[in-house]
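What follows draws every value from the coordinates through simple rules; no lab data is involved. Keep in mind that this is a model prediction, so the values were computed, not measured.
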Structure I
Amino acid sequence: MKESYVGIGVVGAGAIGVRSALMHFVLPDVQDRARIVAVCDPVVDRAKAAAEKYNVASYYASFEELLKDDNVDMITLCSPIGLHYQQAVAALNAGKHIHCNKTVTTSVAECDSLMELAAKKNLNIVPSPGMMMMPHNQRIRRAVLEGRIGEVTMAIAGGSGGQTYHIGEPYRHGDDILTNTNPTWYFKKPGGGPMYDVTVYFLHILTGILGPVKRLSAFSGQRVKEYEFRGEKITNETDDSTLINLDFGGNLHGICYAVPMGDLGLTVGGFTPIIIGGKGKLMGAKLGDDSLIYDGDYEPNVNAEHKALPENHVFADIMQTVDRIRTGKPTIVTMDHARHVIDIIESGYASAATGKTITLAPTAFAPLPLDALAKIKD
């Protein structure tokens with residue numbers, strides 16, 4: 001590690017690499033702790049453009065070249081989900097710490113392999129999405145634990161993708177190489193589709209609030225066969241319509257869904273669930289009429305400048321990795337939690353294929369205790 005800061009390599013100069021990493025790490029508040037020192041992209045002109053715009057010392061056409069850079073202490077994987085596992089294995093074997101964007105892997109077996117390798121190499125791997133770092137999600141969990149809506153009777157959450165987000169995303173419709181990235185990967189296996197890319201957020205929130213899922217059953221299939229992006233036809237290979245029935249134990253049930261298009265889910269208070277209780281409900285991050293999102297709510301390492309930029313929640317996750325490397329500070333954003341969510345997604349697809357209810361394996365993931373949660377105003 002150079003001087004006192006962590007050197008970060010950005011893997012992928014597409015939409016997420018630019019917005020979650022490059023845009024944030026040029027701000028002055030992080031320079032003493034972390035700096036982006038390299039970026040790679042298979043479209044080398046994109047990597048070059050990113051390096052020039054964001055004052056990055058080195059750019060590469062391949063991931064392998066970036067891993068050879070001794071100035072890189074950690075990487076942030078901003079590549080398509082289907083590449084995460086093989087790239088993470090290579091990075092750990094090269095001695096690099098990892099922040100990995102969601103979803104970390106597409107299977108529990110792959111996730112277990114990464115966790116074992118990281119432990120063996122004494123390296124950190126921190127996943128996204130760290131949804132329970134958000135103060136309002138902590139307050140929702142506090143409201144549940146304190147019985148403010150009575151006995152919880154059901155919960156529902158989910159999201160959409162495809163046309164509404166990846167196809168229509170304004171950032172992909174620019175005129176330069178950094179703002180016209182093609183989203184075709186999102187519609188291809190492995191790793192494409194709204195479960196891995198969008199509903200993963202909701203599953204982290206639901207389990208972070210209510211705890212691990214014990215068993216599930218699901219329906220899943222493909223609703224939309226083809227999309228169009230800037231005149232190009234994209235054939236969809238993924239399941240884009242999935243509904244999972246979740247059993248949290250004690251006859252507490254919930255539903256999590258993924259749909260191909262429309263605003264369903266994304267407009268319910270900004271990635272917040274609906275939780276119904278015997279005395280009230282939590283909906284749109286509101287407890288009755290009172291919002292649980294307070295002025296000045298920031299995740300760790302996020303200030304007003306970062307909050308004004310896109311993907312500031314991913315920046316917060318990246319900084320969890322930086323803090324782990326520099327100080328050994330523990331983080332509530334854990335691979336155990338990510339593994340459990342991956343198990344739900346993988347088992348959901350298996351249930352839909354077989355028509356069977358699936359009991360999930362025991363998990364080491366435990367939700368935050370009451371004394372660790374953000375407070376609610378009285």
Structure II
Amino acid sequence: MYASLIALSGGIVQAGETSGVASSPDGKLSVTCGIDAAGAFSYAFHADGEAMISPSVMGLDFGNSGKIPSAGWKVTGVKNRESNEVWKPVWGKRAVVPDQFRESAIDLAGENAPFDRMRVVMRAYDDGIAFRYEIPADATGDATTATADLTTYTFAGDFTAWFYNREQHNLGPDKLSTITGTREPVMTVQASAKAFLAVHEADLRAGEPLRLAKSGLLQFTAIAAPGKVAAGYVGPWRVILFGRSPGALVDSHLIELLNPPPVGDFSWVKPGVALWDWRINGAEVDGFKYTMTYPSWTRMVDFAAENHIQHLVLDADWYGPEFSHTSDPVKGEKAGDVQKLIAYAKPKGVGIWLYLNDVGGRNYPIDQTLKQYGE
């Protein structure tokens with residue numbers, strides 16, 4: 001498949017060396033990547049010795065100005081490094097998070113494109129892989145609009161997938177071969193009983209957020225116009241998480257690790273966990289059906305207090321239909337119940353968050369709303 005394959009471990013690999021495999025620190029995940037005679041740069045992903053992603057194209061499309069890489073482009077070298085550090089979150093389920101990966105910065109060069117060089121940076125973690133496109137700061141070329149991200153995800157089998165669907169129920173489970181049209185990440189994939197993937201992104205600095213379009217029987221293509229690209233460009237991480245159970249994907253810190261740490265004084269932030277009445281609404285437990293009403297709210301507060309959960313969020317229903325211009329947050333149907341609930345929750349150490357959208361916030365005096373519930 002490849003004219004040259006790139007190793008993501010060891011020293012510097014020059015173009016033309018025969019083969020290489022990128023392995024995660026624990027050795028259980030691997031990525032092969034390389035460039036073919038037509039200038040197509042591709043990657044493939046294996047986990048626990050099984051193929052997850054078959055060779056899939058990478059790159060950027062500049063429309064009439066050309067693609068990078070393209071015909072005649074070559075790998076000029078690969079510089080590798082390893083990280084064995086830790087990240088200490090301000091708050092979260094872990095005080096210390098390992099930040100361990102192997103990284104390769106793969107330099108490519110060629111002509112007939114807006115820039116004479118580009119770099120593909122690829123990382124292998126124990127719980128997934130990530131890659132991004134960069135234009136070196138000293139590359140030759142003028143700022144040009146990139147019309148498309150060429151990244152594809154060609155799955156190695158007719159796996160089962162689910163997709164995020166905004167505030168609606170997730171889409172799926174569906175076999176990859178039956179899916180059509182465009183979808184939004186997170187895309188979760190079950191490849192086998194002990195192999196789960198999640199397709200997402202991190203550190204999006206400019207351009208459009210990722211969407212996914214079906215482009216082959218088992219293939220999806222990234223839909224995300226990067227926008228203006230100039231020397232020094234750093235694209236978002238394209239992320240494929242891996243876990244041996246769905247819970248392992250949830251437990252991963254990979255997305256957090258790939259995003260840069262925030263800068264500033266956050267001593268005023270009081271982190272915590274909240275229940276959310278809208279997500280509980282309709283649940284039936286021990287013969288009691290939960291609704292977005294005072295009797296259910298007090299039960300939620302009791303549960304929060306017993307389990308050391310700091311807050312309860314009341315969604316828009318507390319002051320009336322969310323998008324109705326007659327929903328008054330001060331005089332709404334449940335306004336009195338909300339005030340009672342705040343008083344009920346306070347001695348139990350549970351705070352109440354009140355959701356207020358722009359309709360209620362603009363149509364009624366916000367200072368009066370804050371005063372009523374603040375007191």
Structure III
Amino acid sequence: MYLNRELTWLQFNFRVLHEARDRRTQLLERVKFLAIASANMDEFFMKRIGGLKQQIGAGVHKLSVDGRTPGQQLDECRIVMAEFRRQQREVYQTVLADLRRQKIRIAQFNELSEEEQAAIRAYYHENIFPLVTPLAMDPAHPFPFISNLSLNLLVTLRFPHERQLTMARVKVPVGSGVPRFLRVGTDNYFVLLEDVMANCLADLFPGMEVASVELFRVTRNSNTERGEEQADDLVQMIEAELRDRRFAPIVRLEVEKGILPNHRGMLAAELGLDEDLDVYETDVMMGMRDLWDLARLDIPQLHDPSHQPIDNVKLMDADNIFHIIRENGPILLHHPYESFATSVVRFVREAAEDPKVLAIKMTLYRTSDRR
């Protein structure tokens with residue numbers, strides 16, 4: 001008689017993915033929905049899969065209200081997630097084809113002309129190369145820390161005149177002003193940063209032969225909440241929780257399709273993952289949440305028309321808002337269809353100016369720089 005919380009959440013994300021598939025939706029809005037679906041799945045692994053793994057690790061056998069053990073829920077989630085990944089790949093390829101028809105293209109570095117490659121290399125060396133730091137991986141150097149949701153290059157190298165291979169991890173420094181999509185020329189023509197880095201490794205490892213370059217990405221458990229009621233200092237509690245999240249166990253490893261089997265196994269072992277269950281191969285863009293950068297392209301005809309909220313009819317009176325509420329009783333507001341500025345902002349502003357108001361208290365819920 002009950003629906004499973006985890007499985008119904010996944011079904012919700014299929015609905016988000018459907019918006020990216022639906023050609024009735026404007027193209028760059030579809031790109032946005034594809035980014036949202038990917039970000040949602042990242043969160044699902046961090047919170048829900050991480051929580052299930054914690055329960056299994058703690059030996060919890062209590063059934064959920066729908067009658068499933070944590071292990072059963074995890075197994076069923078994996079089946080549904082496999083179907084989601086299949087559909088996500090299909091939608092991504094369809095959206096890319098539709099973008100190309102609108103002259104918005106994501107190219108491979110080796111598809112660029114010599115002049116375009118030279119320009120991209122120059123931009124990379126001037127703006128991004130100083131931020132790149134390779135970390136060796138050998139018996140003398142422990143396996144490096146891999147941050148949550150980071151893109152990384154696993155580079156296999158050979159010193160001159162030596163047969164033995166050595167390995168290094170190079171983090172792709174996306175974020176903090178570094179774009180993942182590098183523009184080629186002045187058109188809407190882009191190449192991915194990790195692709196550029198993979199083709200510029202000779203400058204990072206001068207004199208060495210690059211035997212292979214493979215992309216991988218990790219997802220860490222973020223199910224580390226602490227009880228606010230028992231906290232002596234809320235700020236210290238939040239700081240401790242952030243530290244816990246930074247070094248939390250890894251719950252997913254994404255690798256590019258075709259990665260060498262021994263490298264796949266080595267990464268899984270070093271990260272404490274089951275190679276068969278926790279490693280996901282892909283032949284399309286990894287970390288599609290970064291598609292937000294494309295969704296922000298200023299092409300009005302490929303976006304939904306700008307929404308103009310209306311004013312609530314009861315608040316159109318110029319009288320003091322407290323007098324309006326006293327005369328009309330409770331006023332139900334419907335955001336974003338009704339204006340936030342002429343209702344809530346007005347309410348706060350007039351309260352701040354009213355000498356009878358002693359205090360204003362608010363709860364700020366779920367802020368984000370993307371949505």
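Figures for the structure shown
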| read-out | value |
| --- | --- |
| Answer label among I, II, III for the case where relative contact order in percent (Cα under 8 Å, 6 or more apart), calculated from the coordinates, equals 11 | II |
| Structure (I, II, III) behind the derived value -8000 of helix-only ellipticity at 222 nm (-39500 (n - 2.57) for each DSSP H run of 4 or more, over all residues; to 500) | I |
| Test item: semi-axes √(5λ) of the Cα gyration tensor in Å calculated as 32, 24, 20, pick one of I, II, III | I |
